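Asker: What follows is a set of structures for review.
Quick note: the coordinates plus some simple rules give every number you see, no bench work behind them. What you see is a predicted model; the values in this text were computed from it and never measured. Cβ atoms are built from the backbone, for glycine too; each structure is taken alone.
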Structure I
């Protein structure tokens, strides 16, 4: 973790959600997820975006089951372009459960972030992006551009180069320690 998956996808999501006015949602899945809470959270978020729905939206409660929730999501999203992010997916089961809600929804995009190779392998190879840690030169440039943004050319002052190099080495190519 820490290579910048969520940050990258968040930037894309924030930029692109205007192109999906009908429905867009960001859901953090995490390692410990609840099979009812996950689709329930998504349903709540997309229902919130739907101002005039008929029939009335399904309420998420104790009597809801996964099938009802995924069916409700699918009905709401039919004939709509939607942008959904599933962030920090740890298991294939969580991914597959949510994908059932998106069956037959054309023109939509579902992005996931995961550190698990078996989860990433569920996506089509051409649609996968594997982020790698930065090399030492790129790490140093990024660090200096952020730490010394007020300096001319965002360069590291000569007297701080040794300290800056040690900080960058300690980060091991990750954007944040």
Structure II
């Protein structure tokens, strides 16, 4: 069904647009987003007497490197999703086999999205650096919402596409 193919293209495009605005925000409002990374890694707003403080990274150089790695991953995510949507659009009226093959960049994008928002923010930020303890620098809920959205989008994308009917 062509409409379902267009929906799949649209959700991959939405992921790319989301990534674009995330990257744009990280670059245009560099300092406030850098402060987020700095405070999460420093663990300076976690509970007083926290026994996990040995995990804290307080080096400004490490903060900058971590932030630029995050931005780089977000750029790759964005470009992969946008290219994926474009590649899917080019193949939207092709056979089911060709369209299913064209979805691979969308899969790569969501895989990167899981690395950034689940591994990066939830596993490393929230659990390793105890971000959940911070009242001011806590991105756990936002990251979880993004991960849930990417999960739904990836499941939709994974639905197999058959050949189109002649009337479509």
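Asker: Going by mean projected area of the Cα convex hull in nm², for residues 19-106 alone, which of structures I, II comes out largest? If you can, show how the numbers build up before the last one.
Answerer: Working: I: 5.6; II: 7.9.
Across I, II, mean projected area of the Cα convex hull in nm², for residues 19-106 alone peaks for II.
Asker: Now for a separate question. Which of I, II yields -12500 for helix-only ellipticity at 222 nm (-39500 (n - 2.57) for each DSSP H run of 4 or more, over all residues; to 500), as computed?
Answerer: Value -12500 for helix-only ellipticity at 222 nm (-39500 (n - 2.57) for each DSSP H run of 4 or more, over all residues; to 500) corresponds to I out of I, II.
Asker: Right, here's the next one. For which of I, II does distance in nm of label points 7 Å out along Cα→Cβ at positions 3 and 67, calculated from the coordinates, equal 4.7?
Answerer: II
Asker: With relative contact order in percent (Cα under 8 Å, 6 or more apart) computed per structure, which member of I, II shows the largest figure?
Answerer: Details: I: 25; II: 32.
Answer by largest value of relative contact order in percent (Cα under 8 Å, 6 or more apart): II.
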